[in-house]
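Read-outs throughout are calculated quantities, based only on the coordinates presented, and are distinct from any laboratory measurement. The structure displayed is predicted, hence computed values, not measured ones. Cβ atoms are built from the backbone, for glycine too; each structure is taken alone.
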Structure 1
Amino acid sequence: MKFGVVVFPGSNCDDDMIHVLGTVLGADVRKLWHKDTSIAGLTTDDCIVLPGGFSYGDYLRAGAIARYSPIMQSVIAFANNGGKVFGICNGFQILCESGLLPGALVRNQHQKFISKNIHLRVETTDSLLTNKCTKGQVLKMPIAHAEGRYITDAEGLASLQAHDQILFRYCTPEGELSSDNGATDHIAGICNAGRNVFGMMPHPERASEAILGNTDGLVLFQSLYNAVVQTATV
């Protein structure tokens, strides 16, 4: 399994992501430039990652301009053909703007940028991203966003719940639901109905090394990598 990390103008987590995937996880990883129109060398057994940052300065709306960058046409086609796509923070925003994930990310309820460690609860293990977790497991990792409030209407929420697409919800250290940004149903991360596209606002790549004092995020990368590798070798 190979990873491609898309770099947009304003991306600031791409090198962090490449370090975790390549050095910590030991995977084959490469950068993909936003002006490219091809993702040659990647197959549907592989994964494209949209990292955090402020693509195109977050002008207009976070992720709205990046959605129209040349590479996104290939990313959308890749996802629609079953390729794995993982968006974190700004990457999650881009996936929602692209229509690869339902709902939208809007300004936090108190109109303030939030940057701190939070807790999130694993809501399902039926995904490539969470299969090494346990349902109800509480993970700690950082958030850093101004437009991180996930919203969807009642019909959209019912669909997410019915199809087990809610991956994470914000919670207290004890696992009680709680969120500072006002997200619908405390949602911190979701997947698509096909279960090959994933998005989350917290940053697991910032919580994947002991030297940082937190390895809670590493389990998500291990889940994704191991599940795909095992499937490919069956």
Structure 2
Amino acid sequence: MARDSDLTFTGHLEDLRRCLLKSLGAVALAFVVSFYFSNRIFAFMVAPLNRALQPGESLIGTGVAEAFFVEMKVGLAAGIFFASPFIFYQIWRFIAPGLHESEKKLAIPFVLCASLFFIGGAYFCYRVVLPFAFTYFVDQYRTLGVSPEIRIGDYFTFFFRMVLAFGMVFEMPVFTFFFVRLGILNYRMMWRGFRYAIVVIFVVAAILTPTPDVINQSLMAVPMTLLYLLSIGVAYVWRRRD
């Protein structure tokens, strides 16, 4: 019995290794393509900040190789986003053996939903949250009488963390599906904990949003609340009936 269990565990590790290698291969391929267009991608990334800056204010570079390494990071970050549907598919392939036969047929809907929520969260951050944040931060420089000159490396790090955080937060309904199928969550538990979830949501929003004002926190807290309600619906539809 122990031997069978060991073999099963080894098999799972082998499946995980294959999924990781395939995901890394997809990211590497997307990186090569993205690196070729890194200048255009970076221009797209800095657009929210440029709209907040005045003439004469711009990003700066302070290291000899900083521009090159930022281009590498831009290519890698873009590669992760472009390869995300394939990565989600590999996640599904790894988890699928533990699901029912009827649930194993949901690979395409899962990949589509996971990709849409992830990219939608990132785009929401880019289009709505970051313009407010950059306007606030740049205005803080001006109140001190200082001309903002932001390093491109610092900007990339801030941008990528924010966009990735929003993309992951928007995956809440997808995570809920798996937690419900594993028996960890159910819709009754989630509904009873709604008032506590609101508190947690606003705390998370206060941590993840870059500015301390209520408006920016609400830009994340309100979508998270709607996603939580959607997650309750997911938990109800996919509740375990066995």
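Observations
- With semi-axes √(5λ) of the Cα gyration tensor in Å derived as 23, 20, 18, matching label from 1, 2: 1
- Distance in nm of label points 7 Å out along Cα→Cβ at positions 53 and 197 - structure with the largest value, from 1, 2: 2
- Answer label among 1, 2 for the case where helix-only ellipticity at 222 nm (-39500 (n - 2.57) for each DSSP H run of 4 or more, over all residues; to 500), calculated from the coordinates, equals -26000: 2
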